[in-house]
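**Student:** Structures for review follow.
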Structure P
Amino acid sequence: MKARHDQHFLINKKAIEKIAGFESVKDRRVLEIGPGEGPLTNALLEKGADVIAVELDSKLVSHLKKRFFSEINDGKLTLIHGDAIQCDIPPFEIVVANLPYSASSKITFRLMDIGFEVAVLMYQKEFAQRMIARPGTTGCGRLSVMVQTYAYVKPMLELSPKSFNPPPEVYSWVLKITPHEPKFQINDRKYYALVVRELFSHRRKTIGKTLKLSKGALGADSVEKMLSTLPETILKARAEALSLEEFAEISNVGSGVQNRLLNSVV
């Protein structure tokens, strides 16, 4: 079947078995995004998982129905025709998926917002390397900060283009993502995400200059408080040089002003 929607079908049988076995899925509700022709779906079902498969391509949905659904459905597979970025998804515990490269970031952020016990996800190698880039290094960005604030990320497997049909032009990595509570105080998680986004939107500028450019998004009063309160070591640094704790420090100063303003209005 011809691939569409940025889909590269995983055909490496050993890799499929490894991916399906990185986490115990027996009697667990497992979300799979982009099942394609269903080889990983089949491996998960064989290991006793209750699979929720979300597929965008209507032709692949038809193929999956023919492959897995008989007149008597045992209820182990729920097939959803939709876009995983925005469609309704039933409750699940684990995620195991070969994500479409073009939607990796949006899907990852959505999964983090929804919440899960553990995820085994395949990404383009370069994208995965950005995700695990440590704060304070040049490879660090919004993605790595947001993911590492709320989860442990561990590389599990590297796959060459030959593992797919059609073969992509890049290598792929499988990552295991295990959520955890932040290791430092974050007073307002939504505001924290906003701060991280804004600081990396002008990553070549210092934090002080970036804050001045972000008054509309972060609030003028909050920015003034940050500029007058935060130490010079932070204000003169660039976003990629900050630690996770320093992102939280910036956010907590600004969110405190925002909360006081909201309470005064109420």
Structure Q
Amino acid sequence: MKAYRDQHFLIDPRAVERITALVEVKDREVLEIGPGNGALTEALLDRGAIVHAVELDSKLCDGLAERFYSEIAAGRLTVTSGDATRCDLPPFSLVVSNLPYSVSSKITFRLLATGFEVAVLMYQSEFAQRMTAPAGTRDCGRLSIMVQTYASVQRCFELTPNCFSPKPQVHSMVVRMVPRPPIFVINDHKRYADAVRALFSHRRKTVRNCLKGSKGMLDPAWVERVLAVLPLEILASRPEELYLEDFATIANIE
């Protein structure tokens, strides 16, 4: 069976149990993005959560409304038909979701910008590994730097394709994410994000050459000031060799 709209429904009861056990949800407002046919939704409701589900597929929304009619009537579940990357999100403090893999990055950045207490999220395994790659290592990139700047991220466990229907061609990884303030002071968060994006646009080049080639992403006058005062050891490094402190140092130059 071929997946429709990036939909791979979780069908393994043990996997559902393990996911919902990673955070206490009783009497808490939980955002679920991409509930599909409601396997996680049911488990969250059984644990006493107040669930706000956002689903792109209107037919699945209708199915959820029929399946969970009594929970919706009781105010324990809301179902919103919309694209979670852009639609208005209902109020929530926790997130538990099997994310659509094609928009994992967009949704992750949106959740971090919106704010939450704890998120338990399922990603494609390769994506989760990139997201959790430590700064200063070969596998780190814009995703890992930006996520780890604003959150503590823990890989919890991997799921095989057999846990889903239809089976995806990749393994999946469940991640637990807890937002926190940046470890190092960041004076201008937009400039920080723009600098990280510019540097990893040419990750195999040196920091000096990445900044010089950042046309359209960074203010040229600011780039000239950075090139004039940044220590040589940072300028001569590649972005993947930098630590979180180094990115903050670059962005904080006035």
Structure R
Amino acid sequence: MKIVVCIKQVPAKDAPLVIAEGGWIRESEIGFEMNEPDSFALEEALRLKEKHTGEVIAVSMGPERVKQTIKEALAKGADRGIHIADDKAHRLDPLGSAKSLAAAIEREKPDLVLTGLQSDDQGFGQTGVLLAERLGLPHATIIMQIEVQGNHMRLKRELEAGWFQWVEIPLPGVLTIQSGINKVRYATLKGIMAAKKKEIATITRESLGVAHEPTQRTERMYVPIKAKKTEFLTGTPKEAAAKLLEKLKHEARVL
């Protein structure tokens, strides 16, 4: 099997984020890491390769620093990487990202494309679905288990309220992987040394010939205001419970 895994580099979870001009964060002062949902997709790709043989290709888009995340994927066992160079990749909406990724992936003619369910930074959860549409391939989302059977896959999807669903789709296809599907491996010293000899092909996003007018834009980015507020609910226990229920539904929106 030839499996392409889309991995994104995102700000580290403990990075002190500072809002810069232009509606984005100040990147020069923070560290970056592989998007956690994408790390589960990479692990699943490596397990499928070990079971069915084949090749795993890690694809990532962004500035030069993104190569470090690709190297991490290679150290874990990916066979080669593709870097779509674009210093302004963070400005793309999900459709723009999907168009660019699709243009690069089409050349590989993969049997399977995996992405994480969503990114830790912007969290749109749409790129994988749009990528499938751009590639003209069947897809399934929120995948918790993959069974490859000949020229099709049997998939376990996570639904709401603890329910699961089994579906079948043909190969080739696109899947978005749910976090927790597996236990992610660490890169070994042997893998890190081997990664130095593996290929990372760099192509510019402009060379893909993808034209895109953004379908959405970020109006403003800001740090949430922290405030403490206590409100006493008066009345009988029954009346107080009714008021609490209304606030949980319409204000906190947790029900």
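**Student:** Have a look at P, Q, R and say which one yields 129 for volume of the Cα convex hull per residue in Å³, as calculated.
**Tutor:** Q
**Student:** Further, regarding this structure: With helix-only ellipticity at 222 nm (-39500 (n - 2.57) for each DSSP H run of 4 or more, over all residues; to 500) coming out at -12500, pick the structure among P, Q, R it was computed from.
**Tutor:** The structure behind it is P.
Since every read-out is calculated from the coordinates, none of them should be taken as a lab result. Computed from a prediction, not measured in an experiment: that's the story for all the values here.
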